[in-house]
Every structure is written in structure tokens, then in C-alpha cells.
Structure P
């Protein structure tokens, strides 16, 4: 979007009838505005229009950030030292977010801070059952196991919900995150669950969820899982992360439920992408990985 004053990004809801809580761009606008006064890297937002009249759906306008987005998490084309710096930059951006007190930035009512994990487990169980295909023994075991192994509740923080490397814009030449994007799933919740979603790529192979499992981290310059977790702990003031395997299993469980929904839309013929069946087919092997992690936590 170009204007005499510069380039901007316009984020709008899809046209047509939507589910009540789908594509909540008004929440994105609110959280980005609240974080503008913190050290969390986010694009500036300028205006929100809830009227569908001007362009056919509500929209908001935000800053355009020129920079780099890395879709391949092995970072081909970069040196080992550059890869190390990019991963450290991502780690720092996530830690900055989880250091923010939501009350201090006016987000005390941005979501229910209590009972987060049980509610999430119930939500994604319903989502999975609604799109279930062939029996998935690993997923059924997770559905039974997760509710009875919920760890002690953590103080609520801003929960992004999709902290992937490709949801971050990096400086054109520096290993610095300029903006965390895609806040559509954000709420208040458990920061360890949010970080585990960011870190679960170390448990998944490159052929499944663009993961890192099995790679030679030392030669690539990518930190191993323990190093990455420890750096996060140092930045948020923790000695360690409780029930780490639970959180990893939960994160993958959530991904499986999402991918199962993608598969179902592909089968029903109303998927947004042509590869929905191929993407959805990854749900079953990811569920096996999640259950293996859960068994290790028992």
C-alpha cells in the first residue's frame, strides 16, 4: 500500500461470512498498539476501521518493515556464525515478549489468565475430534494423558500463539528482529507453552514441520535445544523450565489438531491451499513424536 507519506501494510478480514472469533484483526491492532511502548519488536499501527464500507471488510493500517523473512529454518546461504546470530535474535525477541507484564501495558483483559492449559487442551481436543479421519492411536493417548499431567500454572503473559521464525522480520543486514508478525492467535496465557511452540522444531525432522531434528548443529552454527532453552531462561530470569516435555508434547498436540483441520478441509473440498491433503498427512507422524515425548515425561 503506497501513499505520499510512504509505504504501509493494510491488514483486513477476509470478505464474506466468518466464524465469530475468526480473523480477529481488531485484537491484533490492540496488542500491537499496547506493545509499541515496550522493547518488544513490533510494527507500528496507525489506524483501525471497523466499518466494512470502504473496502468490504474491517481493516487496519500498519508500518511497512523492509527486511528479511526466513522460511527455511536451516538458513541455507548463511555462514555458521550468521545462523547462530539469527537464532539468538529470535530467542531474544521471544524473551522480550514474555518479560512484559500485560497489566502494565493495559492488557489485563486481553484473555482469561486462569486455567489456560486445561482450556487449551479441551479446545484443541474438540477441534481434532471435529475433523478426525482414520484412527490415530498416538493422538488418542495424548488426549487421555495431557489433562492428567498439567503442570502448575505459570503467571500469565502475552501469548503469541505462533512464534515461528518465519513470523519474524529481521533487519536487512543485522541478526536483529525488527518485528514479530501474525498476532491473530494471541491472548493471555502460559509463556512456557508459547516458548515450547517456538522450540519444538528441535524435536521434528526437516521433512515434517520444517524442523531441525537430526541435523549437525555444531557445523551449521545452530544452537542445540539445551543451549537455546538455557539462553531463554537467562533472558527471562528462570533457572529452568518446568515440565518441559509436557509443554513440547502439548505444542505438537496443538499442531496435530490444526493440521487435521487442514486435512479435513482438503477432503471436503474447501481448503485454502491446493496441498491441504499433503499438509494434513503430517498430522499422524507428528502425533507419534508428541506421544513419544509425553512417554518420556511420565
Structure Q
């Protein structure tokens, strides 16, 4: 059985392919169990369920939530959590995600204001409300910095996304909506789902790696400040090495947490189905058992 429980689409957030093309590609790669986990957006989950049936795949409802996390003596950091197997029609969850998506538009406007400060230093013309509308027109799902990066490329200001972030979007960033871990846990739990810490040791993403490179220190933070809010950990990820995966798998088993895995594919390049995820991950959702 081939499993991928962490995939993004252009339709829902910041992937490179539409949801239809994602499922078409997943079918070519013989993926048996799949979850679309777009950022702060579950509006396409009905479509995902329908497409999974069309292609003969097993499907688990999914979403990726950005959480503002802090513990005593620490500064606030941004972490990602995956919600799975929830009721996609839950009113409270849908209303909160709609609010967060609206907040992202205001955030984008502030980022453009910060960009204009940098542009002024370089004698570049400022972005206007028209530019914001042009960027919004390219957004199918959830508005994020990658959409602004694409616009910077289109305007010839940068050559690629790496340059867009290095030159502008890191320094011009504005915090996302400050969703707490407790609130994320309540939202997903009340919708009948599971909350999973995403890519805890990802060197390039929003992860505990930003706090400590020590896996022991990372799990100490999880034990002290997260365990009561989460149901599982994403052990297998495209940017986790074997040492990390094995370490977190052992930790999850000791603490009776479910374990998940996925490519985190944004189709740049296409990674879906490339991570070796054991079949017992599927049984957790089918049988309700959290581990083999």
C-alpha cells in the first residue's frame, strides 16, 4: 500500500497543481491512501472525497493549521499541525478557517506595505491596491507569501522564489493569525478529528528545529507542553532523515500517539508517493488503533 497524507493543491492553498491534477498524478503513482492538507482551508474536501472515489483511492480528510506556539521562557514560534479524519461540515471549524483566510488578506496588504518600504530604498515603483488585486486573482485557495513571490517573479523583480524570500519576503513578513495549540486541538477534536504535529524536525520549515537541533530537547518540549493537545506526530516526511523518523516513531509508541507521514508535496517538484510509509499507518484510521 502506498500512502501520502500530506499534499497541497493550487485549488486550496499553495500547491502548483489543481486538485484534479493532483489526483490524476496520484493515480499514476499508484497511491492507495491519500489526504489533501491545504493550509487553513477545507473548502475543497468535498471535491477531494469525490475524486478519491473516482480514482479508487482511500481518502482521509485533512488540513494543515499554522499555530503560534510558546512555552514559559521561550519566544513565540510558528509551528504546523495536521488535522485528520474530521467532519468537513463542522460549523465551528469552517467558520474559524474562513476567518483565518480573511485575516490572510489583511496580512498580505501589510506585507505589500513593507515591500514598498524596501522598494523605496531601491527606487522601485511602489505596489498599489491594483497589485494586491492582481495577486489575489491568482489565488484559488488560501492566500500566502508564495503568491506574492510569484508576482515578484512575474514583474521581473526577482528571478525565482528563493530570491523572493531571501531578498524581501522574510524581512517583510507579517505574523499569521495567532491560532493557539489549545484552540487548534479543540477545533479539530470537536469536529471528530485527530491533531498531529507536522514535520517536527524539518530544517527548512516551521518546526521545532528552530528551537533546538537536539531531538531530545524537541521531545522534551512536546512532552511538557504539547502532549495533552495532540493525538499524533508526523514521523515520515520528505525532509526528515531516517534518524529523525526512527527517533520520533519510538517516542510516539512510548507515548501511545498515532504516527503519520507524507511528502508535503507542493508539486515543485512532484514528490507525492515518494516517502516509504508503513501500511500500519492506514490501520490507525481504519480501526481506530493509534499504533501497530
Structure R
């Protein structure tokens, strides 16, 4: 992406949606931090309860629904923060924006965060905003990527800096869908792909009393599928675009698996809940040792 990372382990989007805790999170040793998902307008998210722990399988189900205070508040929080490391900003659409106008929301957010971001992630993969994953379809995705790529070109001219764009995808894709996404990523010069978001599959938690809760599943049961998507995506991209691996990294061995599958960087979230913040340093050591 044209960026130099102090280490390959980052914080995944979702933990700090409003960029309110950047300085505190930076003390945990991350090589980069991704905040958001942020939307143009504030929204409360889905009704509570909307977050469930499944400790027997080291998993979490969430249906938060992009609860955030809106992009203007996020911008103010970033401007108040002191940390000057690599900051990714994850953007999405408001829940009540029709899909045919979704690109307008992404472009609006891109304009507001462009000058503050090390990279910007286009999130089309959360299962908790109705219809959002439909944007992964070929026609809808092409429309969206064309719009954000065009706006990035305009903004690069204004700011004198080309901010990298990343695309975050779901694990619930087949090989044909992955190939289509890879082709569009190359066509519109997207700089990285983040694989993957949470899954709607429940095969790994079928025995849990919480298995019937709607939402995205993260944690240990996601690890294998996420790694398989990374492997297929890396092959489909032919080494032309880096992949950031996320999903089910609960141990240093999980980070090594993502690296072995071809991930250039990794991100953590649910693993922090079950393994604690020491997982960051452990994964840095494991990932770098594997890379050597």
C-alpha cells in the first residue's frame, strides 16, 4: 500500500468505532490501528441485546449494526488524538440509505476522512446492516468501486497525496465470487483486501445455546474459513495486491497460519477478549518468525 508498518499486527475495525480511544489502544503495541466502521450520519445501531459471548467455543456473535456517532465526531476525535502511527479508517453506509445510493455514503465519508487517514477501508461485508453484503455482487461492487476510485483521484489531486484504499470482504463467499472481487480490485486499483469480516455460518457453534442468535460470528470457529478465503484471494490476486488477514486469530499459531496463507498483515479483535492484550506481542513474534 506504499506504507511502512512498524510491525504486522493491527487492531481490526469495530472496537473503536468513533476513534475515541486511539491513544490508549496505541499503547498495546499495534503496528497499525483501524477505527470505524463510521457512517455519514450518527446512528444507534440495532436493538439490544446485540452482543453475545460463546465461551465454550471462544466465539462471539454480534449484531451491532454500525452503531456510531457519525463521521464528523470521528474526525474531531482523531484531531484530538496525539498518536501519529498508521491509522486506518473503516467507512460504511447508513442503515436507511438505499443500496442504489450506497456509493454516495462511501464517497461522503471518504471526503471527510481523507486528510486524516493512512488508508481507508470500504466495508461491504458486515452482516448486520440489511442488504450491505449485496454490495459484494459484481454489478453493485463495480459501481461502488468506480465511485470511490474516482473520488480518490479527485482528492489525491487536492491533497497532493494518494491515500490507499482497502476493501473488506466476508468469509461467506465461494471461489467464483472471490475471483470476481479480485478482478474488480485490480481493475479499480484498490490497494489491499481485508479478509475477512464475521460469518453468518453456525457450523462451528451448532451445539451452543446462543447459536440461533442472528448476527456475525467471530472468534475461533471462524479461523479456518477465514484462512481459506485468504489463500484463495492471494492466488486470485496473483501477488498484485496485498491481503490483510483477520478472523479467528486467538493464538500466535493462528497468526502464523494467516501468514502461511499469504497475508501480509493481520488484525485482531475477538482474540483480545479471550486471550488478553498480550496476544499482540505474541502474534508479532509469531508472524515475524514465520515470515523469516
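State the single structure among P, Q, R that was used to calculate P(r) over Cα pairs in 5 Å bins from 0, in percent, for residues 27-98 alone, giving 3, 13, 17, 17, 16, 13, 10, 6, 4, 1, 0.
P
Given a value of 13.5 for mean count of other Cβ atoms within 10 Å over residues 147-154, point me to the structure among P, Q, R it was derived from.
P
For structures P, Q, R, which has the highest computed value of percent of Cα pairs over 24 Å apart, for residues 75-242 alone?
Greatest value across P, Q, R: structure Q.
Any read-out appearing in this document is the output of simple, stated calculations on the displayed coordinates, not a laboratory observation. None of the values given here were measured: they were computed from a predicted structure. Cβ atoms are built from the backbone, for glycine too; each structure is taken alone.
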